[in-house]
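**Student:** For reference, the structures are reproduced in the following blocks.
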Structure P
Amino acid sequence: METRADRFTIRHYEPADYPMLEEWWEGHGAPPMHEDMIPVSTCVVMMDGEPVASGSVFPCNNNFVAFFHGMVTRPGLGMREARLALEALQDGLDIIMRTGGHTLLLGTVPEGAMLRGAKIMGFSPTGGPVQGVGRFVKPLN
């Protein structure tokens with residue numbers, strides 16, 4: 001039986017990825033994150049060797065809190081592929097969070113598909129036209 005791990009891998013963002021991410025954000029009607037803002041703690045999800053999703057973690061000086069921004073999937077993915085890609089992205093973000101000792105991931109996403117994607121990743125919406133979302137990441141013992 002094929003598992004998510006058979007099809008999905010996660011890698012670090014590279015500056016050469018920016019035009020692709022900019023196209024994805026624009027394809028979803030979301031404002032692109034400025035290239036200089038993208039932190040090294042950004043994951044790119046690969047499905048069958050092709051990039052399909054991305055998101056960034058901005059760790060804070062507070063040891064427990066980090067911010068999430070820039071979540072995006074490749075336009076044109078089917079619902080199943082998008083869901084699996086976001087679940088893989090969640091795994092990558094959790095690794096970053098645990099490595100830094102962070103346990104609370106906060107962020108904002110626009111209403112609509114991005115909010116649905118955040119919910120898939122375990123975020124809880126807090127209300128408003130732009131949703132603030134938060135998710136606790138349990139440390140590994």
Structure Q
Amino acid sequence: MYNTVNILHSHWAYLVLLILVLATVNAVVKLLAGKEYAPKDFRISLFALIVSHIQLLIGIILYAVGPYINIVKEAGMGAVMKDSTLRSNIVEHPTTMIVAVVLITIGYSKHKKKLTSKAKLKMLAIFYTLALVLVLSKIPWKTWLA
């Protein structure tokens with residue numbers, strides 16, 4: 001089960017990254033160009049929200065069925081924090097990705113409450129850009145590019 005969920009998590013991440021980049025660039029470009037917020041923008045930002053939440057759920061399942069819980073039980077959190085790979089996989093990556101999904105969720109929720117196109121696009125641009133930076137910072141690039 002672990003291998004299946006791991007493969008799903010790894011492959012779904014490409015879709016998340018693609019849609020998050022698309023949603024972020026779309027919001028930033030339209031904001032800077034002074035364009036109007038359109039139904040297409042709503043759908044793009046909603047799709048980014050949905051795929052990122054699905055990825056988070058897959059990641060939580062992966063964490064639960066994977067070896068990490070046993071590693072923490074056996075080695076202890078002190079040993080995990082001393083090993084950079086374990087620390088990244090067990091603490092930093094999950095925490096950063098949770099924060100990124102929270103930022104996407106906040107940005108999406110806040111943009112819906114705004115009344116003008118500029119304000120809507122500004123909320124999406126700010127929160128989705130912050131989330132994108134976090135996601136890019138904690139993607140395991142060595143695994144992805146191998």
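**Student:** Matching task: 0.9 is the computed value of distance in nm of label points 7 Å out along Cα→Cβ at positions 56 and 96. Pick the structure from P, Q. Don't jump to the answer; show the numbers that get you there.
**Tutor:** Working: P: 0.9; Q: 1.7.
Structure of origin is P.
**Student:** Can you tell which of P, Q yields -9000 when helix-only ellipticity at 222 nm (-39500 (n - 2.57) for each DSSP H run of 4 or more, over all residues; to 500) is derived from it? Can you show the working numbers first?
**Tutor:** Values: P: -9000; Q: -28000.
The structure behind it is P.
**Student:** Given a value of 33 for relative contact order in percent (Cα under 8 Å, 6 or more apart), point me to the structure among P, Q it was derived from.
**Tutor:** Q
**Student:** Same structure again: Give the label, chosen from P, Q, of the structure having the highest value of mean count of other Cβ atoms within 10 Å over residues 64-71. Don't skip to the answer; put the middle values down first.
**Tutor:** Working: P: 19.5; Q: 13.9.
Of structures P, Q, the maximum of mean count of other Cβ atoms within 10 Å over residues 64-71 occurs in P.
**Student:** Can you say which of P, Q returns 9.3 when mean projected area of the Cα convex hull in nm² is computed? Display every interim value, and only then the final one.
**Tutor:** Working: P: 8.8; Q: 9.3.
Checking each candidate, the match is Q.
**Student:** Can you tell which of P, Q yields 3.2 when distance in nm of label points 7 Å out along Cα→Cβ at positions 16 and 112 is derived from it?
**Tutor:** Checking each candidate, the match is P.
Taken together, the values in this text are just the output of simple stated rules run on the coordinates, not laboratory data. These numbers come from a predicted model, not from an experiment. Cβ atoms are built from the backbone, for glycine too; each structure is taken alone.
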